[in-house]
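Some structures to go through are shown next.
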Structure P
Amino acid sequence: MKARFTALTLALAATSAHAMTDAQLREVVDQRLGGDRTGACMAVAVIDHDQVARSYSCANAGDSSRIGASSAFEIGSVSKTMTSALLADLIAQGKASLDDPLAEYLPEDTQVPQFEGKPILLRHVVTHTSGLPALPSRMQAASPADPYATLDESALLGSLADVTLGRAPGGQFEYSNFASMLLSYAVARRAGKDMETLLDERLFTPLGMQGAYVGKAPNGVRPALGHTPNNQPTPAWTFQSNLAGVGGVRATLDDMVRYVQGHLGDIEAQITPALQLSQQQVSGQPPMAMNWMLPKVGGHTVHLHEGGTGGFSSFVAFDIDRKRGVVILSDTTWNSIGSLGSLGMHLVDASMPLGKPRTVATPDTAMLDALVGGYVLGNGMKMTLSRKGDALAVQAQDQAEFSMGFDSAGDFYPLLFDAVLRPQRKADGSYAFSWMQMGGVMPARRIDAAGTKAATEQVAAKLSGDELAAYAGTYPLMPGFELTVRAKDGQLHAQATGQGEFALEYESKDKFAAPAFGIELHFNRDAAGKVTSLELHQAGKVLTGERK
């Protein structure tokens, strides 16, 4: 359910946009989706002023019966923007404020953490700067395929007592489904109605979203079947009603078109002032409205949110200035393979790269040989990679061995469950990888004989505060896009324009890395030894920036 935001999304120049026809939209979607190894099907719409183009497409033409106009998709974390609209509705009624402490919306005996007397405010929750962890500690998933099914209000609220904030709320972006579930509960409690009823009465019905629901599908609506990215069916996710605002809404394509039209001001309803209020910028690092990301695309501010569950992905964006909106609903989760962003952003602005289908491919022999060995992931799990002919096999400690496929995007993927092994070729020609599963990204470190010395040297390498500070600065990489590097807590951190901060690991003199994103930074010095520029290496490309 975690929305996925690429570490370095570049804002490019705009081109003029014209209303698309259904056929033109279908052609664009097929360019990105046709033959994709995921086997996904997508319902896509582009709204241009008063015109709407729609497409229902599948990677494999024979699967076209999987989805249609009556199909309801899990929209995942896009539901958060709807919860924000309901909060904005309460604000418009004088029943809430973004500057209210979260604790005021919870039962009196709830232990809500503070940092040095500074409370978590609602504005921190809607901008993911609350400091709360990603998930509640007392969430005991009965099944990984339906992780939220057994989480109740008591366990959600009780988990707050287990949290110690490490910094003041509002200081740093850190995506938190935990905080968003608390907001869902808090909004329903303040409104005096359960979340499902509240969504229907205040949002779905006024906007004409006749097929949208949380628990029970309306007559004539057919719940779509979700799939993992290796084309395996997977169960739907379930939420208790008052927690459903985190990701429990299901909707048809036309429902989401109506939702975007409401945000664009094309539908006048009682909820309209609340939608407009929810669009206003609340924080700046990264720029966010109430649960809407605010990237710059072609010189315009775009409201954007993505969503993903175990079997579905979604993308919703709109440009108020150009009266343009985009909706993508997929019956396959794309969380572990980079989300729907390339297609979605291309439909927002045609100057953004479209991307290509991920097709089955054969890995390079040298890369296979270089990856073979033992590793440990960031969570401590040990993993062994071995070669099986022209393929790679993975075996986690005390688990069975699984064969892996390889695709044209350069990722390995298990054939029987949803995960991705993303290799990264380092500047010295060696390979590392990141393991992506259940919305998490875990860098792997080699622990076999070939890598023990290097790993030990890396752990042992510690830089002083002055040595770290020597790298700090702002490095413009492209027009409107720069990387800010700062020293914090004994480590370097970097932040790209309009995006979240990420930690850098020391590799060797003047070289740092963010393995989860496949990033290496090489710093250059002048004759006097002063750092003057950096090179950002990612996905085989290099961007250079002079230090300001």
Structure Q
Amino acid sequence: MRVQLLNGAYTARSIIASAQRCVNLYQEKNPEDAPVKITHYPTPGKTLLGTAPAGGMVRGLWLASSGDLYAVANGSVYYVSPSWAFTLLGTIFEQATPVSMSDNGTTLVLVDGTPNGYQIDLTTRVMTPISAATNSPPSGSEAVYAFYGGNRVEFLDTFLVLNQPSSPSFYCTYSNEVVFDSTYFADKRGFSDNLVTIAIVQREIWLIGEVTTEIWFDAGGTAFPFQILPGPFIEHGCVALYSIAKAGGALFWLSQDFQGTTIVLRGFGYAAVRISTHAIEQELSTYSSVVDAVGFTYQQQGHVFYVLTFPSADRTWVYDESCALWHERGWFDSNGVQHRDRANCAVFAYGVNVCGDWQNGNLYKFDLNNYTDNGQPIPRIRSFPHILDDGKRVFYQRFVADMQVGTAVNTFNNPQFLPDTLTTDTTNLVLTTDGPNPTPLSVDGGVTVAQYFNPPAGTEIRLRWSDTRGASWGQYVVRGLGATGEFLTQPQWRRLGMARDRVFELEWSAPLPTALNGAFIDMQVAGT
């Protein structure tokens, strides 16, 4: 029978319901006439673009209106050129939390959760602290300078809008100026909880508090530009202020409310909808802390991913909006131990999806043609649903992985036209077809003949299974993924023994293109 993989990472509170994992694989819905409804593809690898000279955690990335990329690593602020060279602009307070940046077309403002703030002239790239001397209301006005810091800054209708940490208040600059006026200030009104953070969504301000959220809009007021929007009120707040991320008019965050905590929400329009599953919520409930969760979004090939990392738990979960499914991502060290994904923040800049490392100052490209984490193998893990027949004893005669194979080396420009036989010009290491008029075949990327006939190490796939319904596992059994051009190779395992309820799991880390549809499993009932 064909076994399809229709759900995401779903290990239930009881493993007898589901013991599935989906690690470093994302799902894509297929057209109706495809063999299966969903195919699993490898998550992108990370190709190194450049490294911040001082190293450290990349705390934030911002593509300015000028087209320039700015990065913060530890306490250093950089301009990053299109050739990925770093120019130091200044320093800020060093701590292990994200920063927030935004600009009004002429000036970039940076805040880091402290009472401090910084501005960068987008023309000169000169960075200076925000202070009363340079950012005060006009002389003679009744207003006074009022900058309170913030953990998030956003742009709306010529204003830069910030929250005041540990208070119910938010404030903004003058229109098209980085000037802070004590009258340009308001409080969250709908409930008495403090404001956790803000977000601008579809030209409206979401004031996200500890347990409630309200929405404001630009009313064009002279004393203060913004007013509360009558009607909408969301009875969900935020438990992790850095979990906030937005994409395509939607807002994502880790919530808490009067009834409880640790539900992941998607806000759209004037409503917030739960997108986490019971299995995800069960997993998060086991973490010692979730308040340090960090979220960001990026889009690649039509998939909008919300990446939610938990530094204390050392884990990363990803929601794919295109199919409304979750998967895990992780970086595996040389001992095979899984850690949170290396990406700490992301931005689309200079034509590529860029992410910053949480540890070493690296900037990477999210690269679908790279199958490693900057050279480190990426294990791909997919568990299957329970395979059983009404609790009867079953012989599992054969397991066949239904997946893309034969791609060990991308040797030819037109691999669909591989010749039946090959001869070798050992001098030039060019492959040619047999026959009276040999035709040279293009060799892609300097691949040698030896590489063509001998695929790289690690091009295997492993299967293990549990006969205890997912409570314990046996040893892996290894099969090959096929050399280049062996597109009909079927990784399969035979004579797999007997059980009443079995969970299979595939794992591979081959640095080559793969895709998984599911499996074919031959079973025979042995008796009651």
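A value of 0.15 for FRET efficiency 1/(1 + (r/R0)^6) of positions 302 and 406 (r between Cβ atoms, R0 = 25 Å, to 0.05), calculated from one of P, Q, originates in structure P. Structures P, Q were shown, and mean count of other Cβ atoms within 10 Å over residues 62-69 at 14.2 was computed from P. Work out which structure the value 61, 34, 31 belongs to, where Cα extents along the principal axes in Å, for residues 246-381 alone was derived from one of P, Q. Checking each candidate, the match is P. Taking distance in nm of label points 7 Å out along Cα→Cβ at positions 38 and 142 as the criterion, the top-ranked structure out of P, Q is Q, with the highest value.
A value of 49, 30, 18 for semi-axes √(5λ) of the Cα gyration tensor in Å, calculated from one of P, Q, originates in structure Q. Using the calculated result -500 for helix-only ellipticity at 222 nm (-39500 (n - 2.57) for each DSSP H run of 4 or more, over all residues; to 500), pick out the matching structure from P, Q. Going through each structure in turn, the value belongs to Q.
Readers should treat all values here as calculations from the given coordinates under stated rules, not as data from a laboratory. Because the structure is a prediction, the values reported are computed rather than measured. Cβ atoms are built from the backbone, for glycine too; each structure is taken alone.
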